[in-house]
Structure P
Amino acid sequence: MKLVYIYGAPAAGKLSVAKELAKLTGYGVLHNHLFNDLVEAVLDYDNEDFFRVVQELRRVVIAAAVRNKVEGVIMTFCYAHGIENDTLGDYFGQLRALGVEIECVHLVPDIQVLRQRVQGKSRQKYGKLKDPKKLESVLQKYDFYTKIPFAQSLVIDNTDLAPEVVAGRIVEYINK
């Protein structure tokens, strides 16, 4: 099974691109807030178990997809360089042990674009970051612009690119 792992800062366009990529590939989309919002129904975001539970749910769903011979899945994630390296490295190792081929895509739009997008209507449906001041705080605290050091990534500056265009580039990359 192929896992297309799209990562980047909040409001980078990950879900918009994932939806367009799903149209081109037929893959299902497991976006970050499907898991986060589920776990946040019972645990606070700041709870020490929050991310462990989210990661375990992701692993269980991907393992089920592998068992059921699903061709591919698209997953989105806000990777913060340095902070999540060990956890993400372990997670990728578990998935590879299941036979999952991981294709990483790093979206890196200009920060000014993030400031505009964070207030968009498309962000209202899920528990996504919507406050520009909170975005500034998060961007100062975490590095979303450094790629995952232990995985090859297609890096795309999608500042001025439509999600359809980005999805097309990803299809070319994963079909190489």
Structure Q
Amino acid sequence: MQVPLKINWIAGHSEVQGNKEADELAKNTAQGQSSPSMVLPLLLRRPLPYSADAEKQLYTKEVKTMWAEQWASSPRHEHMTHVDKSFPFTKFRTILHGLSRAQSSLLIQIHSGHIPLNAHLHKLNCVDTDKCQACITRPGTIPTKETVTHFLFDCPAYHNERHHLDATLG
């Protein structure tokens, strides 16, 4: 059984008779509600060919989803989100592009925690303790692990420097 099929281009939002019905049918088809294959013309009964671009997009989306899940469960995820929530996305690479090699190296050390602070040096057996020496020698402070976060944001020994930097940067 052959069904006569006529295809006409219709300008969007026009008042052509049947346009609203065509829109409804298109929406239904997009939601997976199409005509039974037996009433379709022979040409349309076969599965549509795969789009290489659509397959690439799907694959990229799946890989990004897998990466995001692995990153979220990584022990470094929590550390990195304290320093910069955008790491390691495009913004970080853009920032690195404008820096010198020494500046880039320092920024990556800060992000990764592989910087000569006691928390990292203690893991490498280079120092006896992972505690902040400034806090140990300062009366009235509780010795705290010397991490990047502690050094940059919490250590009372560097309060004046942080205040000066805040005032300078506004």
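The numbers here are math on the coordinates, done by the rules we state, and not lab data. In this text, all values refer to a predicted model and were calculated from it rather than measured experimentally. Cβ atoms are built from the backbone, for glycine too; each structure is taken alone.
A few notes on this one:
- Structure responsible for 11, with relative contact order in percent (Cα under 8 Å, 6 or more apart) calculated and labels P, Q on offer: Q
- Among candidates P, Q, the computation of distance in nm of label points 7 Å out along Cα→Cβ at positions 2 and 162 that gave 8.1 used structure Q.
- For mean count of other Cβ atoms within 10 Å over residues 34-41, the highest value in the series P, Q is held by structure P.
- Answer label among P, Q for the case where FRET efficiency 1/(1 + (r/R0)^6) of positions 26 and 98 (r between Cβ atoms, R0 = 25 Å, to 0.05), calculated from the coordinates, equals 0.00: Q
- Computed 2.8 for distance in nm of label points 7 Å out along Cα→Cβ at positions 42 and 58 - originating structure among P, Q: Q
- Identity of the structure behind -0.95 (criterion: log10 I(q)/I(0) by the Debye sum over Cα atoms at q = 0.14 Å⁻¹, calculated), options P, Q: Q
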